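Below: a set of structures, written as structure tokens.
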Structure P
Amino acid sequence: MSEEIKVNKGTTTVGLIFKDGVVLAADKRATMGNLVQSKTVEKIIPLNNRMAMAIAGGVGDAQSLSRIIRAEVELYKYSKGTAINVRSAATLLANILQGNKYFPYYVGLILAGYDSAPRLFDFDPFGGLLEHKYVSTGSGSVIAYGVLDEYYKEEMTREEATKLAAKAVNAAMKRDIYTGEGIDLVYITSKETKRITPKDVQTLLKS
């Protein structure tokens, strides 16, 4: 009998478009079976100064993919003399996933950024690519969607959007055993990419 291979998994990630940009949120817990293996996993990974990716699923697969796509983004910049746009980066990532469909990466990914407008994409492990106004992936996504479906609206302010993203992940933390250890929150606009401090995240949750 073959031994079951356990992978680091479990997460809730959220992305949503607001009036002037896009926000990503994720928890910080990584699990292996019933073991909380890490409480400080970084699941929102910058790709350049106007684009980032939120990762869910197998930590090793997700980190490997993030290194690949970050390198491709840099290579594009140096070969073309300009930054790749978000849709092109999303298509490139989808092609990488599709090219490995027979031995797929065990991941759920959200790619977000700002070029001429805020953009938000998610992927299935086989390279399926969809653009969204808001999206959630990971083991707690069903719970997060309950919050997003109820309270998301277009043309939200940055404060409204960051608060909603934080509350969606926080709701998942209360019910999903694979989600926890705090909330990482990043927003991207035409002017800046900023990671919100843990103290400010707590302020958002209390407001």
Structure Q
Amino acid sequence: MNRKLTVALTKGRILKETIPLLARAGIEPLEDIGLSRKLVFDTSHEDVQLVVIRGTDVPTYVRHGAADLGVVGKDILLEHGAEGLYEPLDLGIARCRLMTAGPVGWQSSGARIRVATKFVNITRRHFASVGVHADVIKLYGAMELAPIMNLADLIVDIVDTGNTLRANGMEPLDEIACISSRLIVNKAAMRSRCGAVQRVVDDLSEIVHAAT
């Protein structure tokens, strides 16, 4: 097979923390990704190319074989599922927590609560597991605004420093999951291109474990 091994990377913070790991594995983009409008990049490894896309799209590209491997946050895998994928390695980067949060001192006043989030599936599973009936409202950003505007009682969101919560009179409550970025692999690629894929997995695994 002559096609290059394709690695799908997640834009933003995850990309910034992934590039140094790949470089240590001998895979460096031939141009500065941050300064380019391109989406596909050749690398110092002649048989590997990188594509840079939204995190929510990474599992789709890998699942359908458009990419052989990918790097994506565990939150995306928990929300959208990992069917058709292997998840061989926790890269240990872009660490954060997926949490419930609410106004400081908030207490439930009834059996039903309203929760704003972009993680609809995770949120429903979480509140069902603790026996709370939650009406889930899907938003795409600025979650902290929902309780301020009385759209929701609580939110479920990614929490890093917690500064945005505090700035908006909110506090973290319950941790749902500890999140980090994961290496994922297309199941068919693991069979048909086992040698090339496994080399990337092994090289990154050695780098990650050496850093712990």
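None of the figures in this text is laboratory data; all of them are computed from the coordinates on show. As the structure is a prediction and not an experimental result, all values here were calculated from the model. Cβ atoms are built from the backbone, for glycine too; each structure is taken alone.
The value 23.9 for mean count of other Cβ atoms within 10 Å over residues 25-32 was derived from one model only; which of P, Q is it? Working through the options, I get structure P. Comparing percent of Cα pairs over 13 Å apart, for residues 65-128 alone across structures P, Q, the highest figure comes from Q.
For mean count of other Cβ atoms within 10 Å over residues 41-48, which of the structures P, Q scores highest?
P
Here Rg and Dmax of the Cα atoms in Å, for residues 17-112 alone was derived from just one of the structures P, Q, and that gives 14.4, 47; the source is P.
Assign the value -11500, calculated as helix-only ellipticity at 222 nm (-39500 (n - 2.57) for each DSSP H run of 4 or more, over all residues; to 500), to the correct structure from P, Q.
Matching structure: P.
Which of P, Q yields 27 for relative contact order in percent (Cα under 8 Å, 6 or more apart), as computed? Of the options listed, only Q reproduces it. Sorting P, Q by FRET efficiency 1/(1 + (r/R0)^6) of positions 121 and 193 (r between Cβ atoms, R0 = 25 Å, to 0.05) from high to low puts P first, with the largest value. Match the computed value 61, 33, 33 of Cα extents along the principal axes in Å to one of the structures P, Q, and report its label. Matching structure: Q. To which of P, Q does the computed value 0.40 (FRET efficiency 1/(1 + (r/R0)^6) of positions 81 and 185 (r between Cβ atoms, R0 = 30 Å, to 0.05)) belong? Among P, Q, the structure yielding 0.40 for FRET efficiency 1/(1 + (r/R0)^6) of positions 81 and 185 (r between Cβ atoms, R0 = 30 Å, to 0.05) is P.
Which of P, Q yields 0.95 for FRET efficiency 1/(1 + (r/R0)^6) of positions 89 and 177 (r between Cβ atoms, R0 = 30 Å, to 0.05), as computed? It traces back to Q.
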